[in-house]
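Structures follow.
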Structure P
Amino acid sequence: MQNNLINAKNIAWWSLVAILLLATPILGTLAAIIALIITLLTLPVIFTKDAKKSIFKQPMIIMFIAGFLLFFISSLITAKSPNDIRYIFNFLAFILAIPIYLIAKEKAGKKTTILLLSLCFIGATIALGIAIYDIYFRSFARAEGFFSGAILFARVGATLGFIAGMGFFLIKSPLKYLFLLAPIFGIFITILAQSRGTLITLPILSLLYFSYSYRRAKTKIVKLSMILFLIILAILTFILLGEYSGRIANIISVISQVSEGGISSDESANIRLDFYTTGWQLFTQNPWIGYGWANMSEQVYSILNPANYEIILVEKFHFHNDFFNFAVAGGVLAIMSYFLFICAPLIGAIYSKKDKLYFLRLEIIIILVALYFISGLTDMVIGYDLPTTMFALLSAIIIGAIRDKPA
């Protein structure tokens, strides 16, 4: 029986890793569904005495559980019918992160860490290949992948690319320089997808990556090389923006127009402004419990005219902003759950064991949290099935497996 459990855990673990890091760029939302089904197979590992001790020693897991419970309570309070709480299933990844974290601790070690970062590199390479295929062979205006979409596809590429880039700091062989390509792949994918939401994360992610590199550099020559690399990367990015910018090119113009007159010539930006102002109005009217996830669209379009927006923005409504989604849907309780979700990996990494891979683990989590928090300012990130699953399960894998030895 014990051997069967071990074999099942091994199969589930490596299948999940392959789905998240290799198949997500190809399968998009389908990958999230498969990942959650695979994770269900790992649930038996949490029903042991040692597992319970490990769970309550890791702040990230405690915060994930607390965030889920707060979200569930806010959903129950505002539900008008049993069907109104169905959205809770989009957050199950935060609970299913528990067995993945426990298994990741057993698989931990430098070799596992190198393998995980290598798989992220391959995943970013696959995403770049799909982006090029979309633009040059499918003649798409924006790279969007399969079962995904431009925004989700760009976020997946940036996530895998910048996480993979951290392999440069771990591997000692000349192959380490190959990992420097991964963040560049993430930038290329974002530009080809013309995702402005992901683009605004790239300067922050690039500066984080550069600061990690600069801090580790032991000689002036290496430090100068890193500065030169960043300059070349910035120049190359501007060249690509000029070549494939499209929607991206008018970001500065949009910001300028909005700051001066509150409206821009960009329809997408104006829609977001409409939603944000309406979201704030609704939140201030009912700040404590909100209106419920199933009722947001009804509330918004009691203020805005649905005829002015595309049908998809009416039928599958969200505020294109994580804070307003939570604030209007569940009020203060839901806002608390949001910050528990988004901060949990960072707190978990800070309070994890101070081993040889502590700073690498912390730095990867900072990149992940920064990308998701900033992306959430312009789109739905926490709550949409694919990015939510990646965020929760990747956090569990990173904090559990990126250690110098197994637990």
Structure Q
Amino acid sequence: MLSDKTLKFGEKLTEITLGIDKFYRSEINSENGMEGLVVVNMGSIPAKMIEDYNEARSMLSELAKEAFTLPEEDRRLYYTQACISLDSFCAYRQNKLESLNSQVGMFLHVNPAPVNESQLNKYYSELSKMLTNMGYTGSLKEQCNKWEEKNTVPADEVKGTMDELMKIAREKTGSILELPENDYYGCKTVTGSAFNARSDYDNRCVEINIDPILTKQSLKHLVCHECYPGHFMQFTLRRLLYERGLAAADGLLSVVNHSSSSTFEGIADAGIEFIDWVDDDDDRVCAILGELKSALGTASSYQMHTLKHSDKEVENWLREHALVGGEGWIKGRIKFIKDEARSALIWSYWRGDQGVFDVWHRVPENDKKRFFDYIYGRLHTVQSMQLFK
């Protein structure tokens, strides 16, 4: 349970975060929920009136000092980093944080290095060994093409498959987390999007981009990531616990380019393991391919924004290194990383997985409930996640 001091701190941080978001939206002339700094707001706390970024940075400086006085060890670390993230975003908007590496490090608090060829080769070696043992022949690209073809779900069957998988995932999630009563997620398919899937919490719907090639295993992963026990449950439990006076107000927000972004994605990616739904080697192949694609996102963004490669050069590199997903996946990644306000965010997936799985894999069976309380009941950075003990 959080202290009263920490709960009050969360309200102050929420007000300032919403104030920065409001000012930022006025700058970019956007009312689109997905284009702001705050992309989900489940609360009714008013935004702090902010006249400019200097004023916001001054407020955050004072708040960071207060963070050092909070009684909970993990909250002192988390909230200090949250203040740094928001301050860094303000600095970015003032053209004082121009390099992509600095944005990744200061927004997300993760290692800003993109994946390198040595790391990619480890993924390729692991995939080759697994697919060969499963009976697939040829080059790694040929093996992956055969695996993908065998498991592909046609676009017109994606929604029905997702609906069925959501029923199973919800039931399994109920064994580890409190499920919301009479509150369910639906699914719809979309095209032309920058994302592979998106959790639209306000409308209780997951949107699946059917431009990429999708397999049953990737849809299973997306159900766990976006819905049960992923983003839908993250949002729902934060709201429920806040209403019960057990969680801080800043958990009512989903903020991009933020210290919480990486663990937000890492927890969702770990969802399939949380509910013990990795059934076979096909699921394990899909997991490696998913981590590979997250890693490729970091390198492609680095090439575009740091090395200044052209869109075509980055596309060709992705085409050479990506093993599944087809042209639809490549086009979606390019759309995602071209948005300079989101180009650093692509690191949150790969680095988030590393941060969350590192802790998850050392949690003993008899301590998993306490671990779930720790990660669903409060926001985390990769570093504050490590303080679970």
Structure R
Amino acid sequence: MERKIIFLGAGASIPFYNPRLSTKYITDAIKDKDKWSEIVSRYTSLMGPSNIIQVDAVVETIESICKLFPNVNFEQIIEFLDKLTSYSFDPTSDTTTFHILLRFFKVHYPSIGFHTWDNVPFLVRQLISEVILDLQTNHKSSDYDTYIQLFQDFLKNVSKDSELNIVTLNYDDTIYQATHGLGFKDGFINGRFDFKEYIGANKVLSFPHGHIRFTLDGEGILYNPNSLEASYLRLKNIASHSREKTEYLISSSFAYNFNTFIATGQQKDSTFDINPYAAYFQKFAHDGLVSDTVYIIGYSFSDPHFNRMLLNFLSIKQTNKIIIVDYLDRDIDLMNEMSDGSGMIDTDNFIYRLWRYLKDTSPLSFSGDKYEFQSGVDNLNSTGFGEIFERIFLYKKGFDSFLQEYNALVH
């Protein structure tokens, strides 16, 4: 039986929400003082006045980061907040090397002031989940139901007579709706993860960066089938004194790790120490060795731990292929694609990123005065789909158009 992987990044959410669920949208949300004031108010009402978080200090810190680094994204901001919060914990006898260094250099941030930072990393993740919930509830695109159906038809066709692992880095509910009734397993039984249930299934959903339906309590990761209910309980139980208490950090050898119900920032690796994240990563690594085709939809190649797996996938068999779905509103010219016009490499260029992260098996080589795969690129420019590098195919008209064209073709 053929085995396939579908790998979903942020771009896979584009057809479903208006405004678009994007990196910029989430970045703008966590910079919003009003959103911070509202969520901190709810947090304080639960925890009591002794757990004051000074909103002005948090927002000032974020604004300072953005001023220093104008192109910063929400994951980079969260990375800073995580490390800053790590420093606020009282040093103990088992403090990590990271904390020892911070103490030795007397690291501080001059505008922080005296206030509680312990739950700032949890609250910024909770804020992100509530922004996504607001989109799901109030800002679905006018064609939402149509694209959910197209998405489901696509998954039904891809998984026919095949084993399929859908790996999504997105936190929203779209994938649950698109896979409804198709027999996919996420490994949860009665709210708790069952490794055998997940690892033995032929069709699985994997959430290696977490999901808004998840929370962490004294029993481990808890799954709630209703994302609104999960969000409510996650914040409510932060004040609990029972096993239901929401936990907000995971022990780590490097520093405190706050990636519990969703994983973000730039230090996600230690999340893979616990299930279900360990199982998701293990399954992806295994399937990358035995699959024939990987569909990559709306992924920016920003996670090295997955990029290496994709590169290894291409190395296993010469028949393995990757099909990338994204949106580029221009023609592609491999002769000049890597330059920013001044002779320098444009590291933000999507084609450059493809070449950079998959280059070990897809080298650029000249054939006369053209690149080896220029004919495939010519086809890509004329039809929207072509082989851009060896065994790497690109559909450049966006996920919405891809769903329409794919389903029309198979029908």
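Given a value of -22000 for helix-only ellipticity at 222 nm (-39500 (n - 2.57) for each DSSP H run of 4 or more, over all residues; to 500), calculated from one of P, Q, R, which structure does it belong to? Numbers along the way, then the final one.
Numbers: P: -22000; Q: -18000; R: -13000.
Computing helix-only ellipticity at 222 nm (-39500 (n - 2.57) for each DSSP H run of 4 or more, over all residues; to 500) on every structure in P, Q, R gives -22000 only for P.
Quick check: 3.0 is what I get for distance in nm of label points 7 Å out along Cα→Cβ at positions 74 and 306, calculated from one of P, Q, R. Which structure matches?
Values: P: 2.4; Q: 3.0; R: 1.5.
Computing distance in nm of label points 7 Å out along Cα→Cβ at positions 74 and 306 on every structure in P, Q, R gives 3.0 only for Q.
Quick note: the coordinates plus some simple rules give every number you see, no bench work behind them. Please read these numbers as outputs of a predicted model, since none were measured by experiment. Cβ atoms are built from the backbone, for glycine too; each structure is taken alone.
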